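As structure tokens, here come the structures.
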Structure 1
Amino acid sequence: MTRTIEDLIGTFYAAFSGKPALLDDIVTDDWDDIPLGPGQPPGRAGAASLIKSVGEAFSDFRIVVHQIIDGRGPDGNGFVGVRGEMRGVHSGETFGVPATGREFQVRIHEFHELVEGRIVRTWHLEDWLDWFRQVDASPAH
């Protein structure tokens with residue numbers, strides 16, 4: 001069965017709500033996550049550790065997709081851009097900031113490279129400075 005791009009991208013982001021097994025069918029074993037998170041091993045296996053860390057730092061974590069820009073070719077291979085937002089509650093220490101219990105919404109912009117229906121590479125950018133503002137903290141120098 002061929003997935004729609006909305007289903008594939010939606011499944012990818014649903015995995016970050018504590019369900020790393022969702023990545024098994026949509027992300028290659030050697031997935032290249034650019035840049036890696038602090039202490040994150042490479043590949044799809046590294047995503048599981050990242051998802052665990054996210055779950056420890058944020059409760060009710062979810063990623064909302066606002067827009068998908070499909071730049072794939074007729075063969076289904078190519079690039080997909082995503083404009084979205086991470087949402088949750090800061091419930092555990094992260095970036096050296098103790099839990100604040102504050103809700104947050106952080107804008108994200110990502111580009112995924114797809115080959116044969118699977119994500120092989122992801123470039124991502126999150127507005128972490130705005131997260132610090134929302135939890136009333138300052139980034140370490």
Structure 2
Amino acid sequence: MEFSTIIKQAHSGVAYLALIFLLIAIINAFAGAASKRQFTEKDRKLGLFALIFTHIQLLLGLILYFVSPMVQTLSGNMGEVMKNSALRLYGIEHPLINIIAIVLITIGWSKHKKATDDASKFKKFTIFYTLGLILILSRIPWSAWF
């Protein structure tokens with residue numbers, strides 16, 4: 001099996017874990033904020049697992065971006081890439097928007113650590129992780145997933 005195929009399969013598989021943990025962390029943070037409960041170690045770990053899996057997904061995606069035969073063919077002809085919606089999605093929109101999403105998730109993690117009260121910690125996760133999830137969902141190549 002070719003290296004780029006292995007990375008592509010790993011990128012697709014880890015995507016499920018990243019989305020599941022991100023969704024669980026968001027639901028947990030929203031529920032914690034709504035019930036005004038104490039921010040516990042469980043809450044921190046859920047946010048951390050979401051962060052870890054999104055970062056693994058980013059790493060696999062960056063590796064795939066540079067070893068994928070499809071992306072390598074894009075490098076010389078940006079005019080054609082911009083005219084073709086599928087090429088634009090894989091070559092520009094998907095990587096760029098997902099990097100922005102993971103930056104937002106990372107900011108949410110960082111801000112939650114600096115927050116002093118429980119409600120603020122939950123709020124940081126809810127806002128930044130949800131924005132990240134929305135961006136990720138907006139640029140998943142759904143036709144390739146199903």
| Per Cα Rg over 2.2 N^0.38 Å, the highest-valued of structures 1, 2 | 2
| request: Please state which of the structures 1, 2 yields -7000 when helix-only ellipticity at 222 nm (-39500 (n - 2.57) for each DSSP H run of 4 or more, over all residues; to 500) is computed from it. | output: 1
| query | When you work out distance in nm of label points 7 Å out along Cα→Cβ at positions 23 and 95 for each of the structures 1, 2, which one comes out largest? | reply | 2
| said: Matching task: 3.6 is the computed value of mean projected area of the Cα convex hull in nm², for residues 47-86 alone. Pick the structure from 1, 2. | reply: 2
| For FRET efficiency 1/(1 + (r/R0)^6) of positions 15 and 111 (r between Cβ atoms, R0 = 25 Å, to 0.05) computed as 0.90, the structure of 1, 2 it came from | 1
| Quick one: relative contact order in percent (Cα under 8 Å, 6 or more apart) came out at 21 when computed from one of 1, 2, so which one is it? | 1
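Values quoted throughout were computed directly from the atomic coordinates according to the rules given, and no laboratory measurement underlies them. In this text the structure is predicted, and so the values were computed from the model without any measurement. Cβ atoms are built from the backbone, for glycine too; each structure is taken alone.
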